[in-house]
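Every read-out reported here was derived from the displayed coordinates using simple, explicitly stated rules and does not represent laboratory data. Quick caveat: nothing in here was measured; it's all calculated off a predicted structure. Cβ atoms are built from the backbone, for glycine too; each structure is taken alone.
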Structure I
Amino acid sequence: MTSPRISLEQHLSDQRASMPSEHAAGVAAILKGLAGVAVAIERELAHAALRDRLGYAGGVNVTGDQVKKLDVWSHEVVADALRKTGTCAALVSEESAEPIEMAEGAGPHGIVVCCDPVDGSSNLDVNGAVGTIFSLRPSHGKVPAAPAVLGPMTGQLAAGYIMYGPACTLVYTVGAGAYGFTLDRETGEFLLTHAGIQTRRRGKIYGINEGNIATWHPGQRAYVESLRTQDKASGRPYSLRYSGAMVGDVHRILLEGGIFMYPADVSDPAKPKPKLRLLYEVAPMAFVAEQAGGRASTGTGRCLDLVATDYHQRASILVGSADDVATAEDFYRT
């Protein structure tokens, strides 16, 4: 007879000792709220075509991406759920030019949530995998609260992502390892299925949009070319796996090893143009990866050593197996 699986709620209770005591209750409340959001989004995705939620809503968001109908809907669902926790002081979202302050969570123990409600939304119309990425930071009692997230990326209370695919998976960390939970669709409960995720030191998979090769740093091009070159002694060539959704690609890398890369466009070397957003994509994924024994780098330095000066600041990321990321950095230095 198999033992009952641990629920997300029970796991959060067990992790309280790993969280700052003044924020433990708030972190747990927000993560449970986001789990509820995941159930709602997963259900909506299954019926999106039937409810006319596919396609564009019109216009672009603050980061220049065309806005999908499900982007708008999911942003509203996330904001509503966080407000109801009573502990979220502000939300920084990809779908809102300005942070959303929440008086319900204001105070010395308030938490600011940075979130990409639907990562990979270009996959929606073709029934591809998408996800949600989140990061939790203390507000330090600031009013308004959102400016508390600007500064070093080392101050995250928790971070994680949700992947909507054949199964709905939630992965989170509070700085004491990375853990994965799978949604039991019959009960609506997330159950522990990946205890203490540990990424391999080196893998055999790489993920990157090779359509952008002409815009890459010379070291980035040389590294990818090396991954494609046969060398049995070092386990090459690597296999390319790229879905267009960061959540799905990074999740595969964390479980199987390898490296996911989204480098900057350096067509003009004097003005590099990264694509991904630091606060709600790069930093949370870097935190999870490090807690799983991996690494996350810009190519020239640790992602979590970056300092945010803008809510929608962009950054590069090379994330995954520690040895693979280290090798990529070597190519950037040559």
Structure II
Amino acid sequence: MPAARLIEVDDAGLAGSLAAMPCVLVIGNFDGVHRGHQAVLREAVAQAAERRLAPCVLTFDPHPGAVVGLGAPPLLTTLERRAELVGDLGVKRVYVRRFDAAFAAWQPDQFARDLVSQALEARVVVVGENFRFGARRTGDLSLLRDLGDNLGFGVRVSAVARDARGPYSSTRAREAVRAGDLIEVRNVLGRPHALTGVVVHGDQRGRTIGVPTANLSELAELLPPNGVYAVLAERHDPARGAFVRVAQGLTNIGVRPTVGGGRLSVETYLLDFAGDLYDARLRVHVVASLREEKKFGSLDELKAQIARDVAAARVALGGAATLA
């Protein structure tokens, strides 16, 4: 399915000349679009189909924690990536309300009336069990239901999806990424963690040993620990407005101690690929950890290790062409 359409919402309503669509509205941050989110969204899409409404999401940017002094957590997924992932589940629109100090001061009744009911035309609102809203999080589920009765929308509370380890959550996914536990990452997200960046010119040392790499900059997502990873790479195709499969590969995250890099870099060697990727947007799905970063005694030792890494990556990835 195509990505859900990202639409900015401000005090005046929808940006531009767009009109709202009577909808089933799911409210949340949705960073990671993990398995818990997916369960809620599938339920909402099914409800929308039954009621002949549009399935839509309301989210906030920047993260509310960045505005109210709690601090924003590291990103698992950008807004663009979230739109792709929820679009795959059948969501049509992602409404993005800028979260600033003025919006943080809105009282619960203004939030429900001006944004949820009037601007977005929600007929059903789907939220999690711990949903709070309005200034200083004073609005709770009971108040949301009362407001919905007066404003013409129903409220559905989604149960928290979980496994034997506990609820699926963005926090749990972040902890797994930080720990390099890629099995747990995939268990929580339902897919590998991905990193997206722009390919820039590096020092081209890789070419001197027969391993040209794509150096990624402008990465927004949380990085796993330094090391070498087997990845599946996609390149953004502007004509299609989507990322398309490029190749299997190896991604090194670290400071390149053997060649005296010193600063953190993320570089990917694409297997069986020839072509110019400079200035392209590249996404790498981090499928398996191969080894920690290590300093080698010579470039020959490094080349020999890279050959072993390539063989290990081919085994880890198998014939993988997709992330299913």
Structure III
Amino acid sequence: MMRATFFALWGLVAASICGAAAIQEDFSTDPLQNGWQIFGDTNLFQWDSTNQNLDVTWDSSQTNSYFYKSLGTILARSDDFSLSFDLQLNDITWSGSAELSVGLFRFSDATNSAFSRTAANTPNLCEFDFFPDNGVGQPAIVATLTDTNVNSSHKKDFYFVYDNQPLDVGIVYHIVLTHTAGQPAISGEVFVNGELYTSLPNVFAGPITDFRMDTVSVTSYGNSGGSLLAHGAVDNFVITVPPPPIQNLSGVLTNSIWQARFTSQSNWLYTLQRSTDFQTWTVVSPATPATGANLFLPDTNPPAGGAFYRVEADRP
């Protein structure tokens, strides 16, 4: 189960709703002041304040490194979502099969020491990849989706679409990845100057039962089956995600019982938690499945003198 706490309440006053249906980043200001963070080698990612984009080095000789931001929600197979961004390469050298990547993943998986693109131990992944050499002497542009259970023993649980086309140095490519709710698939399109360059027509349809993803990342993989060193820039991220799992939150008294009231989203579980010191939290309502409509979570035995409350949304 994946868990995220989205809201906190003070007494009977609800905090403002966080999260959004779209995440946008044009790098007009320092992204590290806007929720982005770096995991791994910090030298691989630099904000270019003049060109207002992100300078990136993809270097397979370094450990897995990510320039990342939390989505503020948890994506699953039952969700519609999309990711788009601009990518320009300034130079690239390689040997063997190695990729540069931008995409979505589950942060706790991607930062686990066992996570390895080379070994295909990459559960909960949705990303754009470019392989200058796909292993048989051809370039490959790829959109990849992996199952929750994919690992080095279950490599077939990959779904990907691809085209054997290059990404040329000095050209700005606009990349769009799209997932349709309920589908065990991902689609991708690449544009140049508004014209379709490729729709990634070739399919490897590995089984996708479900997945969980909570983070967007510009990704430099280490030891990825070959050697790759590339410099370039990414810009103009737009990530569309479902509405927040908790909306229209308020606190109400009904027959002298305090309740949290909010609009729920399908495929989530909700609990009401209480604290008197913001240190220790007690569950005061059982995990309640979403109705897709208004949901009420009561505290039937509140302490004297008031308390703090929060609603926690879990993705089973």
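Taking distance in nm of label points 7 Å out along Cα→Cβ at positions 95 and 247 as the criterion, the largest value within structures I, II, III is that of III. Suppose you compute distance in nm of label points 7 Å out along Cα→Cβ at positions 151 and 271 for every structure in I, II, III: which one lands on 2.6? Checking each candidate, the match is III. Determine which structure produced the value 55, 54, 44 for Cα extents along the principal axes in Å, calculated from the coordinates; the candidates are I, II, III. Structure of origin is I.
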